[in-house]
Structure formats: structure tokens, C-alpha cells
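Colleague: What follows is a set of structures for review.
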Structure 1
Amino acid sequence: MCKVVLLAINSKYVHTALSVRVIAAGIREYARLPHEVTIVEATIHNPLTEVADSVAESCPDVVGISTYIWNAEWLTGFLPLLREKLPGALFVLGGPEASFNADYWLMQGADHVLPGEGEYTFPAFLDNAPLPSPGPQLAETSYEPVDPYPDVDPGSLSDRILYLETSRGCPFKCAFCLSAGSGVRFFPIDFAKHQLYKLSRSGARTVKLVDRTFNCNADRAYELFEYVIEMDTECRFHFEVAADLFDEKAISLLRTAPPGRIQFEAGLQSFYMPAIDAVSRKTDLDKSERNIRALLLSGNIHVHVDLIAGLPHESMGDFMDSFDRAYSLGAHTLQLGFLKLLHGSALRGQAETLGIEFSERPPYEILSSPWLSAEDIMSLKQTENSLQHTYNKGRFLSALKYVFAVSALRPFSLFNGIGKSSPNHGADLTVYAGQFFDFCAGLPNVDKNELCDRMLCDWLSMVKGKNMPHFLRKPDDRSARVLDAAGKRLGRVLRRDEAASLLSGKCVFVDSENRDPVTGLYKVEMF
């Protein structure tokens, strides 16, 4: 028998780790010998010594650690410290970051690196049995998975983000992805429903499905969408989907979902077909665009789309066009990501031939290429910064809409300009609001009073219980009169930060108890 600690290092506290729960379930299910298993979860923000003490407290014989690009740097400092506290323990690493870079991690202090599917390889390792290779064959269309959440009490995981898989693998062969060409195994649909039901009662804020392309099997996806739509729960369900694989039947069903019940992450990556072809991505971009617009039309589903900057053959001008087209869709989030040359990906093996320079440190992001210079990458980083701190967080949305309308700037140019003039690296929101105002007020045809009024309304809709910046307030703001009048309309007494008068002469107030479940913004009314 072994005493085992399974350690997960998450990027944030709100996240939970699926991997260690699956491996713990695999040990319960498949180990021939009894083993005592403890799960320890921490984040990259926790002090190294604090986490090492938590692991050492159980005096384990074996420590299993899940490795990813977000915790790899942290782990290089952690492993020597843990070795000091547990000189006799075996350190066993798995996960995508270690599995495809085993020699490096063995030099960093790991005793073993286990590739493959941990719920099968880890119990075999503990039993000192031959390791299964490669585990259940991917050619199988379905198999019986282990249960990562055997003991979930109602409300036990309040406000956390839980992760769940109902299938494993991907039917596509995108050269930047580690799941490329793996094939797909679908978990039994009754098992999937049971897991969704359990987690819906756990108190979790969101359940994120990690299936690489959840809707690659249209009939199966329809049945599971229908199941979560009919649930009696406040939980949200997040799915990674290929937008071009939706048919009208699925879209019609999704229109019936309770507002906020379903979130979609639809990876576009690029609208430039030579780049799409270069990474072996198979997609119908026109159909993706039509379906995303159709999903947004009903207003009940939060839609997240993303682009990858740095794909082969896509120049700065080409990416700007992709950005503008993606922004025009009106998705709630437009993520601007950067190409990562991951260990084990086909594109990493092609990087030298293609002339792509990338960082040797996680997350292995592109530095330059024949199509994007280092200066281009810096400019894109500035654009990403402003996009993330405004549009993607639901900030200053009506102000942005107004500025676009009167300045005639293309989306990329506006966000790039904001990013260059007002970099946000941990700035207080009131300070950043002033920087945002100063930049936008200097653009062609922008009326400062109109911009100020719109930003004031935006502030009320996006911030609860935080006083607005001084520059948004009227010097003669008759707050008592405004609060009284707004309170009569709303039917309750308002706080001072819930109402204001505008430069236009109108008044505005926010119903801070009425939050849109899709956008997360509070309802604002004007009189």
C-alpha cells in the first residue's frame, strides 16, 4: 500500500482540477492494491512553502503532480523545495506539459513522468504493474469512464468553477493543438447526464465542459443541450463548440434556453483562409459567422469567440481584417490569443522550417515570424490589453459604440490606440476610466459631454457599490433630488452611488438588484 498525494496547481482559487479527481477515481477503480489517496489543490499565487507543507503533512510515499503551461514555471521552483521536505518520496509527473517534455522534468527533480491517461497509468504504477499503453483504444466509440465526483453534496462547491468531460479526444487535426487527430471517444450519455445533474446541485457557479469539440456529434450534443435546458438550476454550463457544426434544429432548441444557462466558446482562430489551411484546420467560416449571429440574436446565450495571432501566413494586415470581422459579430467576448508552440504539437515541429521564433519558456508564445515582426507582436499585445480591460469585461460598452459610430475608426485601430495610450497593468479602474476618456475624447467628431454621459451610464451598469470617478460627476449634481425621484420609480431607497444626473439634463439610475444573467451587467434606466 502507498500513501499518495495528488497535487493540482490551478491558475486561480475559483478553479478546480479535474485531472486529480479523475486519477483518484482511477486508483479506486483499477488499483489491485489498497492505496491511501489525498488530493491537495493550490494556486500559482500560493507561497511555495505553504503548498509544500500541505503536501508533506500526509507524509506521502508518492506525490503525483499535474503539469500544464500555467503552472510549469511555478513547479520548477517548487520541486526542489518539496524534495527537501520529502527526501524519500517519489515525485511522479503527468499532464500535457510533462508528458511531451519528459527529459526536462526528470532534470528538474521528477522521478518518473507518466504519459497517457492517468486514471489507467497511475494505478498501474502504484501497483508496480506494467503500464497500459495506450489505454482504451481511441477507435472505440464509447467506454465506461471513472466518476471524478463520487461524493458531491448539494452546495458543497459554492461559487467554484467545476470541470467535466463527457467525451475525450478531437476529430480535427489543428497543428497547434495537442488533441489533434486523436479521434473521439464518447462517454455513455446516461453517465454524462448523471454527472451534469450532480454538478448542477453542487452550488458551482459554472460547469465547464472540457470536451474539445462538444458538438462534433450533433445528435448527442442536442440531447445533452436539451437536458441542461430543462434542469431546475441556477448553474451555468460552458461548452467549447465548432460554430459551423450547428444546424437549424440545434439553434432552434438553444433559443429556448433560460437566459445565462448556456455559454459557448467558439474558436474562430482566423478569417484568413491561407492561415487556416496552414494549420490543417477544417472549418466553414461563413457558416460559423451565420450561426454565431443566430445564437446571439435571441440574447439568451453568452457567446465567446477567439482569434489566434501568429498563425503561419497571416500578416499584420490580414490579422487586422480578421479582428474587425470577428468584432463585428457582436459576441460578448472576443479573446485575442497568441500562438503557442506547445511540446507535442505538430506546429512546434514545423516552427524552424517556417521561421517562427518562440519563447523557450512556458507558455511558449510566438516572438516573431516571417509574417509578424516583434514590433507587430508588441502592437498586438497592446490591442489585447485594451480589449481585455474594456469590451471583454463589459466595460464602457455604450461609450465604445458611440465612439465607433462618430469616429469611423475600424475596431482594431480603436483598441490598438487605446492600448498604446492607456496601458492597463493593474491600474485602478477609476484611473483607467480617466485614461480611456482622455483618449476617446481626442478622437475625431467625439463630443466630450456625450462621451461623459455614456461612460457614466456604463459605470452604473458595470460596477456595484463603487463610487464613480470625479470627472464623470456634474459639479452641481443634485443627488438628493435624483435619488428621491429614482427611488420612487424603482420602489425602494437608493444608495448615493446608484443614481446621478447627466450633462444632457436627464437623470439616470441603476437597479443593482437586476443583473442580466447573460452579460452580467446591471439594468440602467434614464428619466
Structure 2
Amino acid sequence: MLSDTYEASVPGLYVIGALAGYPLIKHCLNQGFEVIEYILGNEIAPADEPLIQAKLDRAGVRMSVSELVTATQQRVAVFQSLTALQIREFLLHSNIRAPAVGDVVVRRGEYSNSLFAILDGEVGIQIDPEDPSWIVKLGLGEFFGEMALISGRRRSNTIVATAASLLLEVDRNVMIRLVRSDLRVRQAIDNAAVARQITTFFGAHVPANAMTKVLAATRVVEFKPNESLIDEGALGDDTVYLIRKGSVTVSVRLGGRDVVLAYLPAGNYVGEMALLTRRPRTATVRAVVATETVRIDGAAFRMMLDHDARLRHSVEAKLGQRLSELEEVRQHAQESSAIEFFMRHGLGEASDVLVIDESLCVRCDNCEKACAETHHGVSRLNREAGPTFDALHLPTSCRHCEDPHCMKECPPDAIHRAPNGEVWIDDQCIGCGNCERNCPYGVIQMAAQPPEKPGLLKWLLFGMGAGPGEDKSPEGLAQRTGSKHAVKCDMCKDIAGGPACVRACPTGAAIRIDSINIMETIRRAHP
């Protein structure tokens, strides 16, 4: 344990750098300077003091940094196990928000970038978008946003301030590192997430004593890719799984092969059919990617149905829909193969993917050229590369994963997720290449800035420089100088017209889809 001045429990021994939990050299330099000043007896403010104070000032909060650190540690139970140094570190990458009554803090459908802790005031979670009065309130010391933090998917609810509040918005990358490094933080997040997920998705009207019994009969279960949650034909298994991270496929055995019935991302549940019909399992449910679920005991789930007529009606309606789909899938075996293909190539964790209909594509490469011209001469996609199923082609282009692999080990935190889901890289990139190595789909490249292109007339009349698009010739690549930085698709997030690759396609062959709409896309391709 280190003091605020980096002094260990051994008097006179100071620890800086990686052993103190700060591996970046900029942290070590600041800490080393501060330690020398402390030893000399000079009272100086830490290097991060003015930066954190500026956040408080911008929010109009009259509070010192030390008061903010103390309030965070004392008021929010999930952070009580952290030292003052650890809290200052994540405050440096956090925002202070002071919403007034009625202000929207997060909107339903936005992608998550952060977790919120309530330092003062109160917020309300709007459970039903059709009924704004159906609100679950959270007060001092509680936190929210953990469901989207865990799943990597869009916000499931709109949250508004029901009183003047003081909120701490912790950056997603920082929070994920805390969860991985501190077991107590992880347990606190998990316990709250399980309770809130069950309440939000199932039991908002279940009495408190019944909900306590339900929570006692649940646990978080992880599944590896291709591992089965439920096996078709199994007897005596009435467990229900709430998918909180990852995605699964539901398949049945027809003609000696598995035929995919449905694709279900995080936020859905499976297993209710056998529980309600009291028959053997009618389908196999298999994890597409690494998946986390909340396992609910069958008896506990029946108790929730008995206490909540609205929940029972919803579950029975979904049961009827799935039984109908089971009959329909027998006539759409080709669709099943297409779904399996997309899941195998990453759509199970994608939030947005570029698909090219080869029956319409004329190989003009306008998509590549438009991408290069939009992004300083370097294209972020390779049309020819990538797998193809029937007429559907997946070019090498970023899938904007829900839990991006590229973000996991970025030393300067240069990779971010925008509210609409775009994963993008800012100018802080140091060219370490971690993101390129971590990406399982090979869609990130390390590229130097190409030389500036001549004007259109010089190219047309005098043949000076390369033409439109990226110059991939050996001569063009040799002209690139300077340090290399990571380059990947950002879905043209700052351009009003949307992705340049789609806008430049003359035949409409290039489209962008999300995993939720994949079934509709496949059916259009195989009418």
C-alpha cells in the first residue's frame, strides 16, 4: 500500500512506475519529480491536480480534487477498496456531470463508453420506452451503465436525472481495467449487474422477497465459442439463461445436420420453451463467441411468472413466435448455411459490417478509392480480400466489435467507441501495433502518411502523381516516410452522408448491416 506521496509501508522507500501500477513513462517521470520534491520537503500539487480540477470547474462543481477523491471513496461502495492513487488515476480519465432535474444522462440505443457513479442526487431508469412513468430509481452511492459495459452493446434504457445530481462518468477502458485487476470491484459489478438484469428484463413487478429467492438461485456462467448452453433432446433441464455478453445461435437437427433457427445477441434469454411446455429441449443453443450468461433456476423462473402476469404474457408470446419459426426454418436450409457462414466470420460480435453483393458488384473499386480519398490517401478496406458465401462477400473491413479486441491493450488509450458504435483511433496513437496484433480479422494496418497528391489538372494533363484512390504501387509505398500509425475503418463517423464506400458504389452492391438485421439481409439475398 502506497501513501499519497508514493511512500511504501517501509519509511523512506518510495515506489514509482509499474510497481505502483503506472507503466507509462509519462507517469514515471511525473512521479519521480514529485517524490524528489517530497523528500526535499517541498509541498507541491501532483501533476494531475490541475487536470482533474479543470473537470470540476467545467461542471460548475465547487469542490477540491482531494474532496472529490474522498467523496468517491466514501460514497460509492464499488470504489471503497481502491487507494487514493488509484482513484486519482481513473478520475484523470473520467468526466464530472452535474445534470439538472429532467436532464437525460444516457439514451436508449446509444453504445456504451462509460459507467456512472452517483456522488449526489438521484436518477431514474425508464424501463419501458412506451411508458416513461415506469421508472426504477437509483440514489447516492449506486452506479449504472454496467449492463452495457459488460455486453458492449447499446444502452438498453434511457436514464434521466430525477433530482439535481453529481455524477462521475468513468471511461469504459479504465473501468474494464479496474474490473480485470481488482477482484472486489469485479464482484461488486457482477452482483449489481445480475440483480439489475433480472429486474430490468424480467421482474420489475416481482415482490422483493420473491426477487431475493430468485437472486439466490442464479449465478454467472461463461461459455467458450461453440460450447453448448442447451442440447436438443435433453430431459429434465428447465434452466433459463439470460445472455448478458456475447451471442448464441439456436439450431435444430434436420436431415442429419444442424440448421440454425435464430441468432440471439446479448439482452435475450433462452430455455423458456422446455420450462413452459415441460417437454425435452427442442433445440440446441450454442455460443457464437465467448459468452457470459445469467443462469436462472427453473423453479425460480416459474415463481417470477406466477408473480408477474405481464412477464408471463411476454414469455408465452415469445414461445409462440419461436415455435412458428421452428416450422418455417425447415423450408429455409440455405438461410441456415448463410447464418453459419456469417457467425463463423465474426458477425456474432460485430455491431456493423460491410457486405458486398457480388451479383451487383462490377469490380470498379470505387469503394476503395472513395475510402482512400476520404482518409488522407490510405484505404481502410480491401474489396478483393475476405470470404464469400454465394453472392455475399465480406471484404476486409472493420466489424466494429461490441467488445473490441483492438481496445484491450492500447497504451495511450487512443481507440474509442462513439455513441453510434463506431470504433475509431485518434491522433494519440504511438504506432505500437498492439491493435493490429489483437484484431482477429486482420482489418487494422500500420501505415505511414503518403505524400501529398497533385491537383486534378496536373494529374490529368501532365501525369503527375497517382490517380484517385490509394497508390499501392511499390514506388508509391516507397515514397511514404515518417512514423507509422494504426489505420482502420471509422465508418466515416464525422461525415454527414455516412460511409464513403457505400455512397461511392454505383450499383448499390455495398451495404452496411448490423448483426441484429442479418436475418433480414439473408432473406433478401435468398428470397
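Bear in mind these aren't lab numbers, they're just calculated from the coordinates by the rules spelled out. Here the structure is a predicted model, which is why all the values come from computation and not from measurement. Cβ atoms are built from the backbone, for glycine too; each structure is taken alone.
Colleague: 1, 2: which one has helix-only ellipticity at 222 nm (-39500 (n - 2.57) for each DSSP H run of 4 or more, over all residues; to 500), as calculated, at -9500?
Modeller: Values: 1: -11500; 2: -9500.
It must be structure 2, since only it matches.
Colleague: Quick check: 188 is what I get for volume of the Cα convex hull per residue in Å³, calculated from one of 1, 2. Which structure matches?
Modeller: Matching structure: 2.
Colleague: Ok, one more. Out of 1, 2, which one gives 21.9 for mean count of other Cβ atoms within 10 Å over residues 120-127 as computed from the coordinates?
Modeller: On the way: 1: 21.9; 2: 19.2.
Source structure for this number: 1.
Colleague: Which of the displayed structures (1, 2) returns the greatest value of distance in nm of label points 7 Å out along Cα→Cβ at positions 32 and 400 on calculation?
Modeller: Top value of distance in nm of label points 7 Å out along Cα→Cβ at positions 32 and 400 goes to structure 1.
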